[in-house]
1. Output the label of whichever structure in 1, 2 has the greatest value of distance in nm of label points 7 Å out along Cα→Cβ at positions 142 and 182.
2. Using the calculated result 3.8 for distance in nm of label points 7 Å out along Cα→Cβ at positions 30 and 174, pick out the matching structure from 1, 2.
3. Thinking only about Cα Rg over 2.2 N^0.38 Å, which of 1, 2 has the largest value?
4. Can you say which of 1, 2 returns 18 when relative contact order in percent (Cα under 8 Å, 6 or more apart) is computed?
Structure 1
Amino acid sequence: MLTLNACGGSGEAAATKADDFMLEGEKLESISGQVDAMGIVEWHGQLLTKNPDNGGKRIFDLDGRYSPSTGYSELSMNSAIGGAVQQVDYLVVAGRTYFNSEVWGPSAADCWADITDDEPRSWALPTDLDPTWPVTAARAVKLAGDGVAVGVPAAAVLTGMPRGLFPSVPAALDGIEARAVVTPHGHLVEVGVDVLNMWNALPEEELAAIETRKAGWWAMTMKESPDDTSITPPKHVFDPAVTPPSQCKRA
């Protein structure tokens, strides 16, 4: 008597693949739920020349608090672009953008200048102030350790980073995704976006027109802010061309 023991073959393989797909989708959905449940989102973003594991160098840092309920933001930028070290603060409330510089001194910490229409001074602000784009705009691709590898539309990547670096989304990037990995670490969500390979979709002539073409990696963390105070309008708004920053509270 000949006994044949069938193990399912392609049927089991197909089922495993489907289960993996569901796991990928469920993992991203779980992370999305974690992000959606955050009150004020506290985040840190860092632009590097390439993956830090491969020796990428820091270009600048952004630290922010974002209120999903109002759309208001507090951001601070630390940059060493062109060898010039600088730190500036931004506040975006009710469609108005305000600016505060450390060079004004500690006495002017509560003093802000309205720079809503001043593009050169607001270049570090993302076009899309909502920092959750690496999760909300993502498409699950596969499991990656404790996280999930995703594809993020190029438009979401560029509008989620400083508008001065990427004033527009090149038409050649339409339909292109950047590879990214999103990983939860308890209350913290960590993100790594491979911008370098995204540029490969651009023709050389368009790539040459982007001064930040060496910007190849976006590293980011998100968590619910332990500081639950709301983001409010600035205490003092003044025109620094008229009133010295040290005197702005008296203006």
Structure 2
Amino acid sequence: MATGETEHSRFNGSLLIGWDGECLHWVAASPDAEVIDHGKEEELAALDVLAQRFPESNAVRLSLLRPVCSLIPSAVSTGIESNVLALQHGPKTETFASKSFHSERLGEDVALIESGHWVEEDMFLKAFPMAQWTSATLGAIEAGLQSARRDGWDSSVHIDVGEKRALMMHFRGDTLRWCSVTEDLAGDGILYHVVNALHRDGVELENARCHVVFTGVPDERMLSQFRRFFASVERGLHVELGSTALLMHART
């Protein structure tokens, strides 16, 4: 576990904790979103260690990183979350549960339904009883939409690459057009998904001003692939955090 230079017993910012299904990611962020310390652990037992190191945190935010998810209008979401996930992604053989997170910042009141390994005895809330579950995915969508409105591209694609999965979002003008998670990271996998999704949405790359922003851990091969098809490809904020950077969207 990284130690940094912070006297953690006096830390009064936000502690952001994320679980990607295999590793525990965490960020200690100041009230003005400055990264104070961060790390990645392989065992959930590290939750108790983090609780001892950051006892004075103003807020603790918990989030799943790049889970399977679905967007649906909030007005019709209650009680059908599992059915929506099964309809859009197929039935699961493992025991999964779902949580819904709501936003009024996407042009309408929507619910993001996430599928994950939530259990009755929540190990995260046991270590941090006052913590709040939030959605880094929904935060990333809201941030991407703000960026698309500000930058004025015809289309904007935001891709957050983790070790096992990637979160992909497309904004057209000031509207979210689609959001998807894929495990197809090898070869042309992500490029294939993005180009085909844009084509289905009526975006022809040779005629559109399309901007691509990568966060997480894209390799140079992946960046080079996209530069063959897109005129503007860049890395986003918090490059130093790697696959943990998505957690910064869980602050609010």
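1. Numbers: 1: 1.9; 2: 2.8.
Largest one: structure 2.
2. On the way: 1: 3.8; 2: 3.2.
The correct label is 1.
3. Numbers: 1: 1.23; 2: 1.01.
Result for Cα Rg over 2.2 N^0.38 Å over 1, 2: largest is 1.
4. On the way: 1: 22; 2: 18.
Comparing all candidates, it corresponds to 2.
Readers should treat all values here as calculations from the given coordinates under stated rules, not as data from a laboratory. Because the structure is predicted, anything quoted here is derived from the model rather than measured. Cβ atoms are built from the backbone, for glycine too; each structure is taken alone.
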